[in-house]
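Some structures to go through are shown next.
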Structure 1
Amino acid sequence: MQDIQNREDITLLVNEFYKKVIPDRMIGHFFTRVVHFSWESHIPIMINFWESVLFAEPSYKGNPMIKHLDLDALYPLDPLHFDRWLYLWQETVRQNFAGDKANEAIDRAQSIAKIMKAKIAARRGSEG
């Protein structure tokens, strides 16, 4: 099995991941009921995001933390939601790739989730 090597690999990874996320019983509702999910607009953004994360390409413009804080305001994000997202991400990476970049994709996702959980918890704490 090959490692993640380029944008085409990231495209495959992101598409396969969202094929799992959308029907998922624990987190799929964020994409089907909480926000309007458009495959055509969201997937290219996620491809750009992961290309920026894994290959330092300046293709992503945005602030994922703000997006998730906004999402949390619409429907509370629980740590278990992040755990499920991470599980599906790791499963998808491992089913399609092996190597340093694949490991980095998993490690970076874990770091991102940890930061998001902490910032969401901190915001909730400051609101109470």
Structure 2
Amino acid sequence: MHKPPPLLRLGDVPGGPEAGTLIARLADLPTHGGKDVLFKKDELRVNVFVQRWQNDVFVYENCCPHAHTPLNLANDRFLNLSENALICRTHGALFTIEDGKCIGGPCQGQYLRAVDFEVKSGAIYSK
């Protein structure tokens, strides 16, 4: 049985932003609540996404545990058509929004990696 991976501290990842870096402003999230965020430092890249859902905010590394590709293909949409699960557009795996657990598809039981963050003054910051 799989356990969720430890929280991802972006400052601990090569190329990741230091603690306290702005990830996104809540007011800038589209109506569907998703936002792809890419941090670059030289050749290094760290890709995360934000999903606002039911008055809460979730931030995950934008990497499917099965295919190791971003969940989105070319936009900021991470929810399935029913808007009750996150979906990997590469192969259709479904993940619970609240904890990133795969509930359908080839990586069933595995988890997306949650990012350590905080919300202050209407904005999301890395911890």
Structure 3
Amino acid sequence: MDTSPPGLDAWIADALARLPGAVVVPYPDWGSQTFQVGGKHFGRLGRAPGGELIVTVKGDPDVNAALVSAHDGVTPGYYANKRLWISLAIEDDSVPRDLVVEAIESAYAIVRASLPKRVQAELEPPA
């Protein structure tokens, strides 16, 4: 089985580039790439057990539940806390790109806000 991380599509890379301090860290052992800010994970690009390409992100539990109910391609987070994380099938027509980008931005904001004030101050101010 190939455990190399999937490549970032340009639209995901562009979304991440707009987030101050966000970095992509490959995890070949997981066959994924994680999205981090201040050394903390806020997302992951990888594959679901069925092989589908997914982005798994941290989110608000109520918003996560609503997204899972509204979109066939959104599920509770694979390999993560099912209440706090969701997985979005990025090659599924039921999941618009704008929704994926919004979920990435929201996950970043949640994790950034949880960082120590000193670390937050070292990052550029949010747009």
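Assorted remarks:
- Read-out helix-only ellipticity at 222 nm (-39500 (n - 2.57) for each DSSP H run of 4 or more, over all residues; to 500), computed value -23500, structure in 1, 2, 3: 1
- Relative contact order in percent (Cα under 8 Å, 6 or more apart) derived as 23 - corresponding label from 1, 2, 3: 3
No value in this document is a laboratory result; all are computed from the given coordinates. Remember, predicted model here, so these are calculated numbers, not experimental data.
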